[in-house]
1. If you rank structures P, Q by relative contact order in percent (Cα under 8 Å, 6 or more apart), which sits at the top with the largest value?
2. To which of P, Q does the computed value 2.1 (distance in nm of label points 7 Å out along Cα→Cβ at positions 89 and 121) belong?
3. Consider the structures P, Q: one of them gives -12500 for helix-only ellipticity at 222 nm (-39500 (n - 2.57) for each DSSP H run of 4 or more, over all residues; to 500) as calculated from the coordinates. Say which.
4. Quick check: 0.7 is what I get for distance in nm of label points 7 Å out along Cα→Cβ at positions 65 and 81, calculated from one of P, Q. Which structure matches?
5. Using Cα Rg over 2.2 N^0.38 Å for the comparison, can you identify which of P, Q gives the largest number?
6. From P, Q, which structure was distance in nm of label points 7 Å out along Cα→Cβ at positions 41 and 225 = 1.6 calculated on?
7. For which of the structures P, Q does the calculation of mean count of other Cβ atoms within 10 Å over residues 73-80 return 14.2?
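Values quoted throughout were computed directly from the atomic coordinates according to the rules given, and no laboratory measurement underlies them. Bear in mind that the values here come from a model prediction, so they are computed numbers and not experimental data. Cβ atoms are built from the backbone, for glycine too; each structure is taken alone.
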Structure P
């Protein structure tokens, strides 16, 4: 579904990505792993067409979805190719109600307001509340629900459970497992290695702007030297 080949990108005069390659097959979960500052978030921003708005640029490579090139497209056109983003820090619309956040960018499809409310009953309870008045966990639920309302083929999450209480994190992982079971492809970043390895089909380790290892969770579990070299602080 999504293929990234030899992606290079940076901000201003600083190159951050040198050679990122990954693939997300339809219906599967792929996780980007690596220490902080290695280029994971920049990779997602480049895929989504967000770099120019943040003073960055793509310097080379290819990004395709269903065979269609995404490089150079603005974020709203990337989204129309079936990519839904849950950004780092959630970035819900603070003055819009929960309902307005969910419907503002919605596209027709199987994900409706009722389905999102069934997935996250708390959002139904807080439907009239402004986004700024939600807890961090509620905002993350809202950010996921908002992405689902665009009816994506691929859900992209940057720091899926960062900063959330343990019970909320468990709820989010359960929701992602449910979405995977329903056939939704997912590309995610998260620091909880154990939870990631339970959910993901494939892992990609990023080190200094390069994808240095790709494999299954089982293969990484059998390679402690890789975890020590690239994931431990």
Structure Q
């Protein structure tokens, strides 16, 4: 049996940085590193909201918390949108809380109404789950910070649809690219769009000197193993 290379195992895109050094995906990854949003945890891993434990954690909130990278990411969101892969929505809805900042930045760029969707409806006041905008009958773009298993994005889609919104697209800053997640979005009738992905972030980290090749391979090996485990969930 022929030896399987790491490149084949991980499905790396051939020469991604050489082919597209100025792509939105690569520039987004650089912005995340510049803000300190990318953290590595090789000893015990770090638990994510979805319940997985990983050797990498990407805090997109931190990237939007800093003026320089907030401005950069705001421009990258608008640039991605200008490719025409997403039909212009009537409203932009961020997933609380990580998706609120990118959603608001994009809404500002597009001069569109902005709102957000909570994990659950408030227990007081108007008791809304989707707040800040009326989504009834409106083409609604859901915006998220990070998608790994879709445990916050897909419920947000359901919440907006329950209130009469039309949801066909979700735009996230980062995706882990899990196979099962892609299948779940497809089953929900939603197209997932992202500025960058975990493979690109890892490769940019190596080029920048923020991540050794050995540790990069550890992250990508974890990604492959987790992708297989997700099928059992």
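1. Once relative contact order in percent (Cα under 8 Å, 6 or more apart) is tallied for P, Q, the winner is P.
2. Comparing all candidates, it corresponds to Q.
3. Here the read-out was taken from Q.
4. This value belongs to structure P.
5. Going through P, Q one by one, Cα Rg over 2.2 N^0.38 Å peaks for structure Q.
6. Here the read-out was taken from Q.
7. Structure of origin is P.
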